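Novice: Once you scroll down, you'll see the structures, which are given as structure tokens.
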Structure I
Amino acid sequence: MFVNVELIYNNTYKFIQFSYKVPKKYEKKIHIGSIVELMFRNKKYKAVVVDINVKKPNTVNINEIHKVLFRLTDEQFTFLTYLSVSNFLNIGILLSEIFNVEMFKLQNKNNSRSIDQFMQSDIVKNISNKHKNIFITPTLEICNKLSNELIDNEVDLDFYQKTGGKEEINDFLNSNNNFKNIVILSNNFNYFKISNDVEFHFYDTNNISYKLPKLNGINIIELAILKHKIFGGNFKFYNIFPALDMFDSYEHYEEINIKNDITYIYGNNFEECINILKNKFINNKITPYTNSEILKNKLNEYTFTENLHNKETDVYFLFNPKLSIKNTLNSLRLISLIKELQYCEYKDIKLVLISTNDQDLQEMLKLSNISILANNELKERSTYGPDINTKIFSISSDNEIDTEEYKEYLLGPRKVKDSFEYEIRLILSKNINYNKIMDLFSYTHIYNPTKSRNI
């Protein structure tokens, strides 16, 4: 009997799986999802079995499995499958980098299953007296800020992270199983078992620091939602507005009241807008920021900052801001714009809206407008993706790619100027073919696929 394995190691080996022989004594004990011990290049490793009853490899010397340690449950393996294919990774590297295998094997399905969204200001009133409360934060700064807010509201904290190091969280885990309220960093979420007696509070879920850059930008919020789909549990998410590529509903929206003075520059065309703008600020010395390359190129008399958060920025130029296309919201753009406006208010940065249409920023952000657009975005994502169940990766190549072997996943090409554009479209379901997708990843990784979040 022969099986294919992935090493539990921080290298995907370009998604190559390795074949090993199973000793007779283990043949009835080995399954997909079994964690085994073996030798690889004269070193001992743990590995996960991803395929069984494979053909005998055309190799003279075939290494044997040394030991079968335990088996992941079907739910555990399904979750790891969903997470890996959602992020162009394999299960082996996930188990190596963001999971404690010994702890993860204890995770089981829960009877309780709730998932709710709230504004960030609601976090104190949502603290459960019946459950343990684990507050998840994206950065050490926010961890400290939230901890102080909870303490100021007379919440007794048993622990909150101060340094962010592995030793700090390990010391706590080894000495404190009986806690009531703790605040941790998001990269330690997987150290805690989802159980009926725990409520997880994910704070500021739109924060970019929930991404793990060393693992293809895997997002802990997406990970948590996928984990909840499989294992259940009690999850609460706090944000400005939910990113609808991860959430399949929106349950709140706090209308922003723009307190900054807004200067509106309207013109019948772009050139007219530019002339009005120049006349308006002819005697003002300003250091602006804008997302618009067109504005930067046209207003070369100004020295633009490269980032809104640059300490020199004193004016933010918005040019024809769009929150929707064809009456469909772009929730990621909405979140980004609200965060930019909040930052401008905090730093007293002036706002200048330049438009060839009669746009009113405050009107654009009203709940009545956002609701219709958001419902349309949810419908669009449900049909075409990307959303929590459908993952899309974009590929651009100078040459055509042979798609025949992977035509159920690899779509295209679409000719754009001198390049060929393709999409990898993956639908998360229980019958997903993990090994075929790993072959696809191995085949396409040289093109550096990028994960799509926008419609």
Structure II
Amino acid sequence: MKQLLYIFSAVSLLCACKKDSARVFEESPEERMTARISELESGLLSAEHGWKASLTTTAQGGYGLYMDFDAGQTVLMVGDMNDESATNASTSSFRIKWVMNATLIFDTYNYITLLQDPSPSSFGGTAGSGLQSDVEFEYQRTSGDTIVLRGFKYKNDLILVKATAAEKSRFLGADYKANIDAVNEFFAVNANNYVMIDGITSKVEFVLDKSGKKASFQYVDDQGAVQQVAGKYNYEDVGINFAPGFTVNGITFVKGKLEDDVFVLYSSDGSRYEIQQNDLPILPMPTLFAYNGTYRELYIGSGLPPGITSGFNAAYQGSVDKFAAMNPSRTLVDVRFTLANSTTATVTTRNNNGTTTFTAVASFKYTYENGVITLSDPAYDGNWTARRLQLIDIQDYFVNGSPFRVDYVQSSNPDITNIGGLYEVGDDTSFFYGTLRK
């Protein structure tokens, strides 16, 4: 009797397994592949007015495009790579095939191909890998009006959002490039940009790097440490779009745009953050001024920056006067203080006799601690030695004035910005100063 029960149970279990197997494999692998490909293809063709697209690269920042796919496997495209791509819509081909998943492949050269072009002369990427982007994108998912794909090799997301008729018109008209130009102009004209963010007591600097297509927030926290959050962005028909994950103190920023000549950042919950401008750079100068920092040089051009009074002015003017008294008369072309490397600083001057410009260099060993630069062991090249009489005031200023405290300098002229200084320790009225440069 027990044997009959065992046999009956085994038969029942086998039947159940067959029933489950039939349910799991009711579609063949070929049918599932076809369905997945069809889902992607029908999705791409479902946007009546095309798609707003954003794509990040591994080697650089983000890039934006407008795409319109048709049933003939061609795609119309503009992009924010350069003036050409923003103003001239190109048509190229695409196809969808199964490569471990439904995959969108751009199989003729277009603006997306430009990002992975292995020739540096094409778009400035690295030889052999370009900006480390893809032309084959694996289908991830569709959510509402958004399709998400992922680069097959570099795994960067290509995000497509259905465009409206008005957005399509702006992308394919003059508005697209006009928006790019307006955003770039705003950040070229306005320096020391910042926002105030809840939970952060200090001003939060916002930096837009148009050459690298990157954005960043940076600020000094309550412990005095510099915090930075970096992200990537692309231009759209209106404003800019941030790649996912651009989050500061729990606030995720998604977009930014100009509103009545003010640039406004928007968070994911719709909150507005107006960008304001500070007279001086937001971060303390010692956090930026270093041989390998944001700036490493203080530069004086053909004359001292106006609106600034310092004990150095007399030393500078003394050198100008001595060059002018030469026969033939000479002019002091420029002066710069540079942190050449981690141990050597230089003071470089150039003077001109009307036909030839001569460069003279004084070198110092230096230490840089707690925002104070201490110079030692001066050495002078042949041109400096030959013109020691004309350069003695500047030479003595650096030899006798050290150590110097690093800090910003503010001019009474509102048009003069981004000036850094080396203040004599113990005498804030005397400082070498110039434009901060890399």
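Here, each number is a calculation from the coordinates, and none is a lab measurement. Note that the coordinates shown come from a computational prediction; the quantities given were computed from them, not determined experimentally. Cβ atoms are built from the backbone, for glycine too; each structure is taken alone.
Novice: Given a value of 4.2 for distance in nm of label points 7 Å out along Cα→Cβ at positions 264 and 312, point me to the structure among I, II it was derived from.
Specialist: Of the structures listed, the value fits II.
Novice: Of the structures labelled I, II, which one yields 9 when relative contact order in percent (Cα under 8 Å, 6 or more apart) is computed from its coordinates?
Specialist: Computing relative contact order in percent (Cα under 8 Å, 6 or more apart) on every structure in I, II gives 9 only for II.
Novice: Matching task: 1.0 is the computed value of distance in nm of label points 7 Å out along Cα→Cβ at positions 208 and 336. Pick the structure from I, II.
Specialist: Traced to structure I.
Novice: One of I, II was used to calculate Cα Rg over 2.2 N^0.38 Å, giving 1.13; which?
Specialist: Attributed to the structure labelled I.
Novice: One of I, II was used to compute distance in nm of label points 7 Å out along Cα→Cβ at positions 88 and 408, and the answer was 2.3. Which one was it?
Specialist: Working through the options, I get structure I.
Novice: Compute FRET efficiency 1/(1 + (r/R0)^6) of positions 80 and 192 (r between Cβ atoms, R0 = 25 Å, to 0.05) for each of I, II and report the one that scores greatest.
Specialist: Of structures I, II, the maximum of FRET efficiency 1/(1 + (r/R0)^6) of positions 80 and 192 (r between Cβ atoms, R0 = 25 Å, to 0.05) occurs in I.
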